[in-house]
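Each reported figure results from applying straightforward, stated rules to the coordinates on display, with no laboratory input. Because the structure is predicted, anything quoted here is derived from the model rather than measured. Cβ atoms are built from the backbone, for glycine too; each structure is taken alone.
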Structure I
């Protein structure tokens, strides 16, 4: 879908009218496509134009959206009534925006109407009401819930003394926001959107229009709908499993100023000098992303010796060779190099973001690989850090231990591939790894990672069902089992790299979800996980196993796995149903070690 009307999708509209016009040009081409994500907006004020704006930004990211906007100021009825349009819509994600003015009424402009004790009571009551609404919404739907924090007023009748009084509206808002934050911390499917940071980023005066407020109770102007829609994509992309995994970087005039082959290591601009600081800070931000799990790679037209000399030896170079999971430093075209990098890392090219200062290279990649995200780079590198700050593609709905170790994991994967190249066979290679698997069942500590894998894994994923942590907890409460697979070998810890979810009836175990990280495919881990699922079923007296393969645009690598297990195959409307009958439990592959934890009785 990314190629649809690229001249429209590559630019951002500046006004809501322009956005509506441009979206109309592509809407007919989007219409035949299946819906990828269902988005709901519930507000205490008017947010006219949101439907089109958010649909446009989704289209820019190859997503077709279906949008539900709750009726004006009807948030209580929509959330508390299980028969409301909101629940009938069955959203994947809900944005709940209740503003302070709507909740405080006239006291918002005249806070001296309430005493300190009255403001304290109001804060406690408002916090309880908000948390009740969020809890009802969480229990009544499968949606991720994004709730806006309350914004502080810009006016105080006591001015500079506002922060010196015992308890007022500012203190009350702080209390409510602290309660929201604590609630979100305890509930995996709830997220807090920092409204004050949003106002700070764009300027409150730029977002608010008194004219539109008095005419239509619009707390942000129509054109500002574009800005909030853009910010919401930080939540929508990971919910739709469309976030990016890898940043691929040019070198000359991208990671440093100048051309290494001409200026030499002492001539490039990098470090504390005025013309080198922007590159250093750009690298610092990239290093921060690396440490939280984003893969880094290099794609540069250069002499390898010159480029590697700078990476290894420049005194102010922040990103070193160990930070790059793959490098293509050659004179080939950038699109070919990107394809090779994705293949080496075993990820899809749609997981890549490509930074290059050269407009010709950016255009080449956009034309040949429209699925790759290619940010428009400013001509002045002082704005490079801002480009990275404004990108929403690297967000995830949770961060796990595996995320923080991902850079190290890709480094050790290079060592494994070196060993594989010297092995006589795949089995010999796996044996030489001394691979150990730990298969756990319903481990509370593992559920965030299991959820994350369902949301992010595309290639070796039999059904591509997406589950939040709360979804998985509900499945377990209904008698299902969530399996996690942790792997470790002589080179290091892979972390949790596989997951499965099963649902049992009296005589059948149905495999609902079966997936593995691409990094571990082909090392008999998939066979061991299948054996674990079957063995547990047989132990419970269940001998019939069923599983479905549902094809998607990306899961071709998983297509033939179930067929190797010699089951009965049946074509279905959605894919292929496989069924097996096991009188006794199968044995685990003998080329690895399997450890069981938290086995069900």
Structure II
């Protein structure tokens, strides 16, 4: 029964997001370099910063990992769909906040204090701890003012959303009817009347063929066509003609070793005792003493490093993994941390290392040595790169020269081909909408090919850029205007169309006649398919229209019969032989079902509300923003 609601409702994911306070636990990402500046969208004049989007994306990815563990493809986390969904959530959050403010919603200080006090992470032994509160926020780089502002905003949005979630109503009568319709079944058998069964009986007359031809002449026009020859001047084509010396290849290989192989990477674990760089000296000293105490325990029993990290480390992103930070190369971690790591030997433990995040105790667990690829494996790659560099400085001049040549010597492409060492290519017959060859698909080029100058004067087209750094000039070899094909040429095609059309009509008439006979009481002598039970929730591969007709049928007398035109053509004749009533629904089940229907209605209303907001506010998404 409950599948009905689950299949029909459209889950508004951001509602779930807004129901949870967004704590920014960044883990190891905190030690990495900052993201790009700029924005990804503008909502009613307010920018959504790229940094905010990237943080929201990381939070979303972390929730998915926590939910599924290792039972999913991690590549999905970087998909366009995931990123688009996260950005849409941020946009909707902005829109809802504007609505809440404009409608006069407010959050009292007492409500804010009560909400924060009830957050388990800020409690010790079930009681709110101010010290715990401030420490946790400080570890995440948040001030109480910033955090409280975010919580106030979430509470403001919840007030707006509660208007949808708490005010949906579904009557008991509606619930009873939906439960009944979702559960009741009808036992049916089918007889398919297919057009193919009548094809051999149909032979269109000459009059029918001629009439169809006259009524559908536009279907049998051959569009304007041309065969062309063309030249392609591209960055790649010119680069291929360049010659690179062995000395240049070797010199590039020796001076760009970092491009050819895997740089050294190191795997490390750490224990962090966090303290801000701006903290008072007394607070720093307390943190240092704590770190020294942990370091002493580690040195006494190095095997307990992971256990001590899990117990004492203030980095929530790695503490649960025994402090493991995974593999990383140079330029990833902050300077002091990186210098220590790349000066250590495997299994060495070092501390204390001070950074802006506090005091670190570091253990180097593994080294992946740098590996260099042999010159033989990358020779072709280097040659191609050097060719590109060689042609890059003169490509603009070559493009201009190519354009002048095909224009000034417009009766042939051969001079340009010889000058730039290009090959003249030829096409098959093409039209204004031809998909092949792809290089000729450009609308500007096709317009030039089918221009009067190209058709009547046989001139080269101008040089036209059809793709980045790719220019084409074409010249017509043969041209044929749009023509109407004679009836004799298209007669077989028309006969095929008519036979199919008439077979469909005959199948429908035959099916309707059979249904009329059955409904009039004529003895049922049809060879039906094996019976099956269908319902709205279990349609058994029947389309929605067919299921609807089955349940609209009058079943006061059984068997009952219905017929419906098949989507693929033909006619589907159906016999209803039995009604299977649903079982008794308990009161608890009815209440739960009612609740789900209310949720579905609230979500539908919320979806419509958001669609309206997008119409009322200006929302600009930056192109290629992720």
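Suppose relative contact order in percent (Cα under 8 Å, 6 or more apart) works out to 26; of I, II, which structure was it derived from? Comparing all candidates, it corresponds to II. For which of I, II does mean count of other Cβ atoms within 10 Å over residues 139-146, calculated from the coordinates, equal 19.8? For mean count of other Cβ atoms within 10 Å over residues 139-146, the value 19.8 is produced by structure I.
Assuming -15000 is helix-only ellipticity at 222 nm (-39500 (n - 2.57) for each DSSP H run of 4 or more, over all residues; to 500) as calculated from a single structure, say which of I, II it is. Corresponding structure: II.
On Rg/Rh (Cα atoms, Kirkwood Rh), which of the structures labelled I, II is highest?
Numbers: I: 0.99; II: 1.09.
Structure II comes out on top.
Consider the structures I, II: one of them gives 18.4 for mean count of other Cβ atoms within 10 Å over residues 131-138 as calculated from the coordinates. Say which. This value belongs to structure I.
When distance in nm of label points 7 Å out along Cα→Cβ at positions 179 and 475 is computed across structures I, II, the figure 3.4 traces back to I.
State the single structure among I, II that was used to calculate Cα extents along the principal axes in Å, for residues 243-586 alone, giving 98, 89, 41. Before the final figure, lay out each step's value.
Details: I: 72, 43, 36; II: 98, 89, 41.
Attributed to the structure labelled II.
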